[in-house]
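**Q** Listed next: structures, encoded as structure tokens.
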Structure 1
Amino acid sequence: MSALLPQMPNQSGAEMRYRMNAILEKLSKIGIVPVVKIDRVEDAVPLAKALCAGGLPCAEVTFRTDAAAGSIKAMTENFPQMCVGAGTVLNAAQVDAAVQAGAQFIVSPGLNPKTVKYCIEKGVPITPGTSSPSDIEQAIELGLDVVKFFPAEQSGGLAKIKAMAAPYVNMKFMPTGGINAKNLTSYLDFNKIIACGGSWMVPGDLINAGEWDKIEQLTREAVQTMLGFELAHIGINTENEEEALKVANRFAFLLGMPVKNGNSSVFAGGAVEVEKFMYLGTHGHIAIRTNYIDRAVNYMESILGVEFNEESAKRDDKGKLKAIYLKEEIGGFAVHLVQK
């Protein structure tokens, strides 16, 4: 997607909104936006490499140093798969500099109507900073449906976001400020939050020291904290219901678990599922729980190159993904992700 999204003469407002929100949708699938302050342009490429390797192919490069525009240009040219934006943008001149460098979205610490209108006119997605109902109403008046909440923890944290979201039902938030590994998932669990901005995986001292391995490790830990992978259950294939009951009852006897006989399988507690027929996987399947299945799928597809069996996807009555199998078998077992 082009960094600059110019409004075409015949482009409708709805089409414009869709194009602008496509970037925000991409950030939502990633879940965490590293907020980085870069003092030297030469640090941009190795930093981008570390972020991508760690599982976060995105960055908000703050316009607090002279190296910001050059760093955005270096990142976008060398890692075109990254979603790179500009943060701490205060005026139209900085918007132009950021977009010319390749920025795909703009973030500002506060809500400056002139800057927001300029971005909208140019077709550049912007999430201005807000911290009060008055800010939210200004954003709505300007036609925005996603805003930054800043500084998040200092402004009342998740409790205040929930309180403000109640009357403004169509507004979504991207909180930044005080977000870290300990409170990340509490924020992301709220369905009005599309992603969280944070700098704990990209501390300035590590960037200045060129400790890219440590940044990659911190980034990977942040992703794993967000996704929260854990074993849900083991599935065993059998030929028929009689055999399935026999296997499930044996596990139940050995492990002191209750047996639950369902339509297509028998569970021994929550740990073992015995299929009443030969299902996916030579021997059966392994189910892995995750905090956010859409983000897990995005991470595994875009970062790990994993392919998914779309025909196996299970969704709820609202169309939200609840479970899906990988295409590959591992050790004779199919693998599927399950939403916690």
Structure 2
Amino acid sequence: MQKIIITGGAGFIGSALIRYLINETNHHVLNLDKLTYAGNLESLASVSSSDRYSFIQLDICDQQGLDKVLNEYQPDLIMHLAAESHVDRSIDGPAEFIQTNIVGTFTLLSAARQYWEGLPVTKKDAFRFHHISTDEVYGDLNETDLFTEETPYAPSSPYSASKASSDHLVRAWHRTYGLPVILTNCSNNYGPYHFPEKLIPLVILNALEGKPLPVYGNGQQIRDWLYVEDHARALFKVVSEGKVGETYNIGGFNEKANIDVVYAICDLLEELVPDKPRKIESYRDLVTFVKDRPGHDVRYAIDARKIEKELNWRPIESFDSGIRKTVQWYIDNKDWCIRVQDGSYQRERLGH
């Protein structure tokens, strides 16, 4: 039984990880989250009453606050997910991404190092700092290659550049100070409790309301889709069994063009919600091609053979099974979707 600090645990991936840890393990979890627009404690309602779960509202840029929490909670593991994560928002306002993703990671590393250096030997040897990152740090791919753990970094957006910077900081703290770190870089996540600025929830909710389904450019940008609950399993596998200093790429083995993802959602809605809003013959009729995002990478695809070979992890969900579960969840949880949109974001386009 270990004590785990999760930063960003009220976010999409963080909340899935916490639900997994509380439901499937006997570990104790402390959720540190600033509760920005994308942080939502409702995503943790099913586990919030557990005596193994606790929450503190804290900005990872708050050095004093972090020092106090680490000294009082005495974690065995830190899993760092707190980040600004939306590419379009990073185009509109990069400063917040630099502050949270770079300065925040530096601040957390500094606090973790100070805490770790003061631990007794047995606890010090067992401690891990797990940094959760993205495949977007690798930049664009051609039609055939895959991102491996050795792929050079070539970030394209302010978001991916800020995550690349944080990855480098984590590796530097390992090499320079000996902090026992592990890194993971994941492909595009999807699933329940996803804030509706991202492609899949945005398309589902707009379609249910008969609103246009905006598709950037020609819709041929390719992403590798990973069901968020598969990702949560992988993260726990890595922090429990991964080798210190190593990086593990986590992918869904599900390459799809954006337009095909949108069409798959439309076709599922035809089956699950045949009574369409307003007078449209087909949900596909709502697809609207819009001007492409600046600096939009054409293709991401992860080679996840290392985590499969070394840690025996593979995704359980195929894209077909995962997208069906996801669409059904949004149909069944419209109230959650309404409540998380607090007025600051109304599914308008960002990042022109």
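Only the coordinates and a few stated rules stand behind these numbers; no lab work does. Since this is a predicted model, take the numbers as computed values, not measurements. Cβ atoms are built from the backbone, for glycine too; each structure is taken alone.
**Q** Starting from the value 3, 12, 17, 17, 15, 12, 10, 7, 4, 2, 1: which structure in 1, 2 was P(r) over Cα pairs in 5 Å bins from 0, in percent, for residues 167-262 alone calculated from? If you can, show how the numbers build up before the last one.
**A** Numbers: 1: 2, 10, 14, 13, 9, 7, 8, 9, 10, 9, 6, 2, 0; 2: 3, 12, 17, 17, 15, 12, 10, 7, 4, 2, 1.
Answer by label: 2.
**Q** Out of 1, 2, which one gives 15.1 for mean count of other Cβ atoms within 10 Å over residues 159-166 as computed from the coordinates?
**A** Values: 1: 15.1; 2: 24.5.
Structure 1 accounts for this read-out.
**Q** 24.0 is what came out when mean count of other Cβ atoms within 10 Å over residues 223-230 was calculated for one structure; which of 1, 2 is it?
**A** Details: 1: 16.6; 2: 24.0.
Of the structures listed, the value fits 2.
**Q** Comparing 1, 2, where is mean count of other Cβ atoms within 10 Å over residues 47-54 highest? The partial results should precede the final answer.
**A** Numbers: 1: 22.1; 2: 13.8.
Looking at the calculated values, the largest one is 1.
**Q** As an exercise: relative contact order in percent (Cα under 8 Å, 6 or more apart), calculated from one structure in 1, 2, equals 14. Which structure is it?
**A** It was calculated from structure 1.
**Q** Check the numbers for mean count of other Cβ atoms within 10 Å over residues 127-134 across 1, 2 and tell me which is largest. Write out the running numbers ahead of the final one.
**A** Numbers: 1: 20.4; 2: 23.5.
Going through 1, 2 one by one, mean count of other Cβ atoms within 10 Å over residues 127-134 is largest in 2.
**Q** Here's a follow-up. The value 5, 25, 36, 24, 8, 2, 0 for P(r) over Cα pairs in 10 Å bins from 0, in percent was derived from one model only; which of 1, 2 is it? Show your work: numbers first, answer last.
**A** On the way: 1: 6, 23, 28, 21, 12, 8, 2, 0; 2: 5, 25, 36, 24, 8, 2, 0.
That value comes from structure 2.
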